[in-house]
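Have a look at these structures, which come just after this line.
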Structure 1
Amino acid sequence: MRIGIDASRALRARRTGTERYSLEIIRHLLQLPEAAQHAWRLYTDTYPEREQFPTRTPGAAGHNVEVRVLPYQPMWTHRRLAAEVTQHPPDLLFVPAHVIPFVLRPRRLPPSVVTIHDLGYHVWPEAHTRFQRFYLELSTRWSVATARRVIAVSQATAQDLQRYYKVAPARVDVVYEACRTPEAVTPEEIAATRHRYGLDRPYALFVGTIQPRKNVARLLQAYGQLCRAHEIAYDLVLAGAQGWLRDDLTALTRALGVETQVRFLGYVAEADLPALLKGALLFAFPSLFEGFGLPVLEAQSYGVPVMTSTNSSLPEIAGDAALLVDPTDVEAIAAAMLRLSQDEALRQQLIEAGYANVRRFSWERAARETLAVLEKAAEGARGDDAR
């Protein structure tokens with residue numbers, strides 16, 4: 001079977017959650033011994049780095065991995081990719097981090113599988129622009145209607161697919177993401193990274209795109225409340241690129257009187273994240289909505305005690321290894337941060353539980369389960385009326 005994969009998101013220079021998922025699931029699919037039974041065609045809009053993808057999978061008799069570069073143009077998915085997969089169709093198309101191409105004649109598309117990461121625009125529409133809501137609604141509805149099978153990255157996302165799009169449960173396969181194996185980080189590397197970013201004091205860390213859904217404004221308010229009520233000996237460090245509908249958070253820090261204690265680092269290179277995580281006093285992630293919540297697992301993998309939210313997928317992913325709070329309650333966020341910075345017994349309990357929790361997730365397992373979904377879809381299994 002020839003399996004085509006939209007790998008365009010995997011090659012983004014500044015990868016966030018869905019792009020990192022795309023890269024990791026493709027890499028691990030191509031590392032499976034079972035992958036030798038198939039031919040793989042990766043569609044990209046730019047040339048990958050040398051050896052970013054192999055030319056053959058383990059045990060393959062010859063080259064069975066092809067990278068097909070379709071030069072970028074606006075609406076690449078619905079123009080370049082759509083033309084390619086209808087004119088030269090693979091036996092199956094897998095879209096891990098975007099949407100299935102729009103075509104006027106859907107039957108010209110090859111059988112497909114799509115991964116849906118979250119439906120946050122339904123739950124928190126005010127956290128998205130009008131255009132974002134329109135495009136996400138249209139493209140997601142098209143994708144789940146067109147795909148033979150749908151992969152959800154959490155049970156919470158699977159339930160949302162049923163709630164908002166009436167997707168038959170038999171068509172949805174839950175395949176958890178994972179975090180990468182944590183790198184060994186030396187004290188010297190932590191010190192060098194802190195020096196590079198000018199982090200002189202202990203710090204609580206947030207990692208994620210700075211956008212309304214991440215609830216950064218309430219996190220700042222909670223930190224400001226702490227600083228007014230207690231002698232707080234640590235800074236709040238926010239690592240993430242600016243997203244849409246970004247409030248004037250710098251002005252908010254001034255209004256709260258914490259502008260010298262809050263550090264906006266912007267997008268942080270992936271190579272710097274291990275040392276930033278390992279050096280953190282605590283990890284604060286009170287997001288309003290997540291389809292999976294990869295930053296929580298990454299923090300746990302580096303032995304950082306985590307505070308996160310009681311909503312969406314976060315309790316499912318964090319397990320019993322995080323302090324859970326109502327993300328709309330500023331006082332609860334502040335109280336959790338105070339506990340995590342002062343209660344050493346709780347910190348150690350969450351650190352140990354975090355290490356155990358991370359072991360529930362594996363990219364190899366995710367790849368093997370994903371391959372099973374792809375093979376099932378190719379055989380015609382849809383779970384409702386066949387296409």
Structure 2
Amino acid sequence: MHARIGIGGEIELELLNDEYYMRLALQLAEKSLGQTGINPVVGCVIVKDGRIVGLGSHLQRGSHHAEVHALLMAGAEAEGSTAYVTLEPCSHFGRTPPCADRLVAEKVKRVVVACTDPNPQVAGTGIEKLRSHGIQVDVGVLEQEARTLNEMFNSFISTRLPFVTMKSATTLDGKIATITGDSKWISGTESRSYVHMLRHRHQSIMVGVDTVIADDPQLTARLDVPSIQPVRIVIDSKLRLPIEARVVQDKEAKTIVFTTNQASIEQMMRLNAFGVEVIRCGEGPRVDLRRAMGILAEREIGSVLLEGGGKLNGAMLEAGLIDKIVLFLAPKIVGGADAPGAFSMDGFAKMSEAVMLERVSIERFGDDCCITGYPKRTEGRKTECSPEL
């Protein structure tokens with residue numbers, strides 16, 4: 001209900017109601033993370049006379065948008081209702097008709113929007129269309145939460161490069177394995193379960209060939225829900241990927257290998273025979289990581305979960321290609337000067353030159369501590385990678 005009794009308390013009550021329903025819409029949207037391709041996740045809640053009459057979310061690319069699902073559920077109750085949408089309703093024809101037109105046709109009275117479309121070419125046009133048809137539109141309810149939810153989409157729209165989340169697990173002394181290379185397991189079961197959720201929420205998973213050789217990982221999201229498996233990406237400058245590796249042999253997900261022009265044609269053909277796509281990316285001796293990210297973007301892969309070793313992590317960080325870091329810190333100490341760390345790179349001469357994380361948050365998963373943050377963008381960041389991958 002949005003009755004205005006006076007100035008003061010009733011406005012706060014209305015805001016509380018708006019935030020309540022918008023938070024529900026955000027929860028609906030969140031469930032589709034990783035399943036909508038390069039499209040954003042969107043949730044919609046339709047309310048009439050204080051009752052929720054429609055719920056919807058964008059489930060996958062090319063299917064009905066959240067508003068349409070909610071309107072179909074609401075039926076005749078949509079007339080005179082309020083629609084809460086986490087992202088500005090679209091006003092253009094794409095794979096589906098404009099949602100703004102559908103809201104107008106169903107005679108929705110009021111639309112509450114969390115945030116405008118991040119694409120500057122279309123931002124505001126859906127809102128303008130709704131208002132031009134006499135619909136009251138309020139914008140900005142839980143705006144920051146909505147933008148964070150679609151951080152991968154927002155980044156892809158502005159940079160035309162995939163949003164890269166680096167995930168790693170280290171001991172208290174910063175090691176990702178012992179001096180013998182043993183790494184199972186640094187983190188606990190709760191942390192590893194969360195990693196599968198992270199995989200589920202990204203379009204692809206990327207590792208270096210050394211990780212495949214050492215661990216033979218599946219690189220799949222293993223959750224008890226139907227999902228689109230992320231594309232598996234291996235960075236392998238010399239094409240050392242073993243034919244017997246699980247990312248080659250199983251058909252759980254597509255596998256792409258980025259290599260260089262120095263790679264063996266015969267090995268490329270052997271991998272191709274197992275359905276693995278091999279892409280030459282750079283003259284060598286190292287894979288051109290920025291170009292590789294551009295190729296993924298061209299293939300409409302808008303998010304990457306980086307689960308590499310120290311060399312790949314360091315190269316991606318030096319190239320300024322990491323957007324977000326999720327680091328699990330386990331209460332263990334393994335020692336060893338030669339034990340690998342999360343980042344292998346030349347390093348900085350001064351502490352003032354260190355890569356700083358912004359918007360840092362800390363969570364507990366069992367006995368592990370999970371630190372999440374966003375590398376601060378600085379001028380003069382290296383664009384060429386030094387380690388051999």
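Some observations on this one:
- Highest-scoring label, criterion being distance in nm of label points 7 Å out along Cα→Cβ at positions 129 and 201, among 1, 2: 1
- Looking across 1, 2, the calculation of distance in nm of label points 7 Å out along Cα→Cβ at positions 81 and 353 that yields 3.9 traces back to 1.
- Among 1, 2, structure where helix-only ellipticity at 222 nm (-39500 (n - 2.57) for each DSSP H run of 4 or more, over all residues; to 500) as derived comes to -11500: 1
- Read-out Rg/Rh (Cα atoms, Kirkwood Rh), computed value 1.03, structure in 1, 2: 2
- Of the structures 1, 2, the one that 5.8 was derived from, the read-out being distance in nm of label points 7 Å out along Cα→Cβ at positions 105 and 337: 1
- Computed 2.6 for distance in nm of label points 7 Å out along Cα→Cβ at positions 177 and 369 - originating structure among 1, 2: 2
- Across the set 1, 2, distance in nm of label points 7 Å out along Cα→Cβ at positions 241 and 377 reaches its highest value in structure 2.
- Among 1, 2, structure where semi-axes √(5λ) of the Cα gyration tensor in Å, for residues 289-360 alone as derived comes to 25, 15, 14: 2
- Source structure (of 1, 2) for mean count of other Cβ atoms within 10 Å over residues 113-120, computed value 20.0: 2
Throughout, read-outs are computed from the coordinates displayed, never taken from laboratory work. These figures come from a predicted structure and were not determined experimentally. Cβ atoms are built from the backbone, for glycine too; each structure is taken alone.
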